[in-house]
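Participant: For reference, the structures are reproduced in the following blocks.
Nothing in this text is a laboratory measurement; each read-out follows from the coordinates by a stated rule. These numbers were taken from a predicted model, which means no experiment stands behind them. Cβ atoms are built from the backbone, for glycine too; each structure is taken alone.
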Structure I
Amino acid sequence: MSFLVVNKLTLSAPAQDLRDAVAAAFPPVFDTCDGFERFIVAQTGEHEVVALLFWDSAEHAAAGAAAIGPTVAAVVGPSLVNQDRTVGEIVTEHPAP
């Protein structure tokens, strides 16, 4: 089963201002992480985003968090006001037909 990390981030800057930096900085880091499956960021407010990170195991999710930490600090950190992070096993899913 896959594991999902949900990061709800509140920013001091408009979320739109970080789009290009996030799109450029994170994929190369994730590509080096074992067990990485997928990364999605949704803007949910002018100063708010939700990042969804899919991993093949809890261990890889934890290792991935450590690996991306410096990138988070460099790219998002200067604008980060609050972060709410949760991790859980995906118990069911239904892909589109």
Structure II
Amino acid sequence: MESKAYAWKWVTVDTVLSKRPCELLYAHLIPSTAATCTATIYDGTNTSGKVITAMRTASSIPCNFTPPVPVYCENGLFFDAITVVKGCFIMWRELGKGE
């Protein structure tokens, strides 16, 4: 697939990434300090959606979410920055009807 089919964003706060069905491809979480950094990614447009992954890392070590196949998100995609998040690079692919 061509790179233009993918969406990406560097997020630092709670963010709705997609309001329609999509596939989560990758997430790279960076903590802002040596303290424990936590963030959650949801299938949905807020924290009431289904949890896809809860990411947690400490001591200024980045954390990757690299599923072996894309994760289908039926209701959209939401990033929740919980504690000491410097930022998270997230890649996903929007889906059209029937995909």
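Participant: To which of I, II does the computed value -8500 (helix-only ellipticity at 222 nm (-39500 (n - 2.57) for each DSSP H run of 4 or more, over all residues; to 500)) belong?
Facilitator: I
Participant: Let me ask another. Comparing I, II, where is distance in nm of label points 7 Å out along Cα→Cβ at positions 13 and 77 highest?
Facilitator: Structure II comes out on top.
Participant: Something else about it: Ranked by mean count of other Cβ atoms within 10 Å over residues 21-28, which of I, II sits at the highest value?
Facilitator: Comparing I, II by mean count of other Cβ atoms within 10 Å over residues 21-28, the maximum is at II.
Participant: Taking distance in nm of label points 7 Å out along Cα→Cβ at positions 5 and 61 from the coordinates of each of I, II, which one would give 1.0?
Facilitator: Only one of I, II returns 1.0 for distance in nm of label points 7 Å out along Cα→Cβ at positions 5 and 61, namely I.
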